[in-house]
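Just so it is clear, none of the values below were taken in a lab; they were calculated from the coordinates. Everything numeric in this text was worked out from a predicted model, so none of it was measured. Cβ atoms are built from the backbone, for glycine too; each structure is taken alone.
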Structure I
Amino acid sequence: MLDWLKPILGDGYNEEIDNKIAAEINKGFVAKADYDAAKDAQRAAAEALADANKALAEYKDTDIDGLRKSAEEWQAKAEQARGAVDSYQIVDVSMAEDGQSAVVYVDVTQTMKDGQSQKLYNQAISVKRDTGIWKVEVESIEPILFP
């Protein structure tokens with residue numbers, strides 16, 4: 001194992017000494033595979049922290065009062081809704097070439113305010129991928145929900 005010690009120790013070199021020295025040397029060092037795994041984990045943690053800091057920075061500039069006003073507007077709009085969506089079925093999807101947006105076609109069954117059921121066919125709903133999450137473009141569902 002530690003053949004480089006033979007010239008130094010001469011006749012005093014034996015397997016027992018070799019094993020003791022190797023054990024002492026190994027106490028101060030980490031296996032390369034363990035070191036590489038730790039470095040990979042450190043890099044992953046640094047990337048996750050950078051992503052979290054980026055997300056926090058985006059929220060830092062959020063207009064809370066504007067969000068409240070928008071929520072109030074949507075609440076008022078919801079009161080004007082045609083009725084309630086009872087069910088829907090996805091009938092087709094058209095994905096953009098870049099994979100970041102799509103149009104989802106749905107058949108929707110609604111109960112109108114007067115209690116009658118209405119079926120809407122092939123209603124197009126636009127969606128966009130944002131950090132791995134598909135988000136509905138609100139404007140595309142307004143024709144379904146509001147008169």
Structure II
Amino acid sequence: MNCLQNDMERATHNQYLLREEITDNIIIIKINRSYRRGMSPEELYDITRGCWKRRIESVDRAEFALAVYEGEVVEVYRIFAWYSALDEIRKTVPFDPNIERGRIIFKGEIAEEPIRKKYIGRNVSKLFKRGEASPVKTFYID
């Protein structure tokens with residue numbers, strides 16, 4: 001599914017995602033600064049997966065990453081593993097060791113269709129407190 005299809009899907013599925021509806025270990029990643037409509041799936045994956053100023057231990061239970069633009073989930077990825085951002089090169093983002101140092105990145109793939117249907121197009125803004133600055137937030141069920 002390309003990003004244009006995701007944009008159309010969001011328009012028809014714009015409902016707030018509430019905490020009690022989350023039944024998976026997820027990490028929400030806000031990509032507002034890097035996202036642009038019409039970007040390729042590979043570009044979207046690369047900007048979502050890294051690089052984030054977190055400790056691996058704080059995110060390693062997340063099974064899925066939700067890429068969020070302006071409050072809405074635009075894609076969902078199954079996470080395989082987290083790495084130091086210095087150890088993983090993204091194909092569509094220039095590598096800069098000064099930026100990557102002390103940050104993390106995940107490796108994964110687009111999630112299965114039932115998981116994608118559950119989250120894509122949902123608005124997650126009610127899961128954040130007003131003024132909450134971090135672009136990364138985890139929600140664990142176990």
Structure III
Amino acid sequence: MATGCRSQRDGATTADTSTPTTTSAKLYTANFSVSTDGLSANGQMRMMEDSILWISASKVLELGRAKFTPDSVMVYATVMNRYFKGTYEELYRRFQLRTDFKTMSETVRSADAGARLAEMARQFGFDATIVMEPWKQVDNLAFPFAIPKSVKPL
């Protein structure tokens with residue numbers, strides 16, 4: 001889907017919250033795979049050093065996406081047609097996930113990122129295996145994050 005000032009999906013107009021990529025910050029991307037209870041999915045992580053971590057997972061269709069910044073979290077569970085948008089403190093109050101941007105970015109960049117992310121998944125009752133490919137530095141990236149207006153909060 002192309003991004004622009006506004007986008008259209010299934011008849012629902014959404015505000016585009018893509019992040020511009022004209023920056024001198026370092027940009028990185030990495031692919032991953034996740035499996036749990038006989039189900040598997042693939043995904044991609046994108047990162048603008050010290051400012052944005054973007055994650056998307058899919059299995060034929062997009063399952064969900066998340067965007068972490070130093071002061072906010074946005075999660076869109078596409079298959080559930082639900083979203084969360086708030087601060088890290090609100091994330092903790094709602095889902096009992098204690099984290100912050102620094103911890104998240106250090107976790108996904110660590111040598112044992114797959115194991116550390118799987119441990120986070122276990123906090124939610126998912127026995128997952130996550131395999132991360134190495135991060136690659138790239139020249140430009142988009143960080144698309146549009147939520148249809150018809151989607152309800154988690």
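Here are the numbers for this structure:
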| quantity | calculated |
| --- | --- |
| Which of I, II, III leads on distance in nm of label points 7 Å out along Cα→Cβ at positions 39 and 71, largest value | I |
| Given 32.4, 104 for Rg and Dmax of the Cα atoms in Å, calculated: source structure among I, II, III | I |
| Per relative contact order in percent (Cα under 8 Å, 6 or more apart), the highest-valued of structures I, II, III | II |
